[in-house]
Structure P
Amino acid sequence: MSGFIQLVEERRSATNFIPEYTITEQELNSIFELVKLGPSAFNLQHTKYVAVLDDETKKRLQQAANGQYKVLSSSAVIMVLGDKCAYHQAEKIYEGLKLLGIVNKQEYDFMVNDTVTFYQSRGKQFQRDEAIRNASLSAMLFMLAAKEKGWDTCPMIGFDPKAVKEILNISESCEIVMMITLGKEKVESRKPRGYRKPVSEFVTYIQ
């Protein structure tokens, strides 16, 4: 069995963490160094993360998450954000290609204008959808990278996004996509994996 297959099969949504474990900023950075290699539309890298290690802030987030204990017992609470205005960064992101001579100034100007026009012409709903779409891709990679590093995670949507924005002072330009709790799972309390549909129920082939 390959390492990737084993990783996918062993990743679970952890619902019960062992509170004694801590994670350092350096350990989280080693995960984010992998996450930054993930795909994003136009390479705009829409995703932002807020990693909460502080117990007092975790307590406040627990209240915003309907009192769920795993928020408090986790080693870190990771808020996944999608930047609705990511296209504003096109100039900065593409500038490296110009400086390296991969594209000339005319090509650079076209890339920037094409990207900005693409997002502006489709409006705010599309910009929000794109923020969520791209941040969701990144979040899945984060959970797999965390598992590779020996950490367990649980993606969550059971929280008050307005309260979380106030607690963490999150800009209105960012959409809160999900909360991910991270820690070491108490494996003995793990429940069996939930039902998974057979492939034939969720895949249609057109041949």
Structure Q
Amino acid sequence: MIVQNMMQKNVVTIHANETIGAALKLMLEKDVRNLPVTDEAGHLLGLVTDREVKDASPSIFHQNEHVEDFEKPVSTIMKSAVFTAHPFDIAEELSQIFYEENISCIPVLDENRLVGLVTERDMLHAFIQLTGTHQPGSHLEIAVPNQAGQLAKVASVLKDFHLNISSVLVYPSLNENEKIIVFRVGTMNPLPVIEHLIEYGYEVKWPPIPGENHEK
């Protein structure tokens, strides 16, 4: 999935000379946690998150004593060094930045102008779509030798049931000689499929067959 197919396009922004109080009000009104800071031409200057606003705001017990804190410009608290993405970047690669850098959003730029925003919530929604869990079906985990061509072999067995495959994922096994292929298939009763796979010599890690001892 590319970024432009998952990003928020109608992004709420703020200018650098606007106040922290204005940023807080905008976040509450628009129900957002991140405000890209842009100039008049739409160029990204920085980013303000609810974390910066909270840190810069006076304590709730002393708000009346430090009202001047709300009058400081956003430029005094914004992050200038911001991770950015391009609309044609790959969403899966973006997820690594979220994880490694522990950030809440990534602005999307095209020709140095802000065109979108990707948040943690957007990444989670993309993951749901990629895994097919938003559609009815069953989750199958199949152990195969760690060799090329195994996905095609398993898929050829599944085609006997004329199932719609919503998603396919491959991840390492604890056994370095095998890998796990995960299918999301369009059936609520996977038992006949599991039995068919076992007949072909495959080990189905999940779901277990009722009545049998099975370790995932």
Here Kirkwood radius over Cα pairs in Å was calculated and came to 20.8; which of the structures P, Q was it taken from? Q
Comparing distance in nm of label points 7 Å out along Cα→Cβ at positions 143 and 159 across structures P, Q, the largest value goes to Q
Starting from the value 1.47: which structure in P, Q was Cα Rg over 2.2 N^0.38 Å, for residues 39-134 alone calculated from? P
Origin of the derived value -15000 (helix-only ellipticity at 222 nm (-39500 (n - 2.57) for each DSSP H run of 4 or more, over all residues; to 500); candidates P, Q): P
Out of P, Q, which structure matches 16.2 when mean count of other Cβ atoms within 10 Å over residues 119-126 is calculated? Q
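Which one of P, Q has relative contact order in percent (Cα under 8 Å, 6 or more apart), as calculated from the coordinates, equal to 34?
P
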From P, Q, which structure was FRET efficiency 1/(1 + (r/R0)^6) of positions 55 and 199 (r between Cβ atoms, R0 = 41 Å, to 0.05) = 0.40 calculated on? P
If FRET efficiency 1/(1 + (r/R0)^6) of positions 7 and 127 (r between Cβ atoms, R0 = 25 Å, to 0.05) is calculated for P, Q, the one returning 0.95 is structure Q
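Read the figures in this text as sums done on the coordinates, not as results from a lab. This structure is a prediction, so every number in the text was calculated from the model and none was measured. Cβ atoms are built from the backbone, for glycine too; each structure is taken alone.
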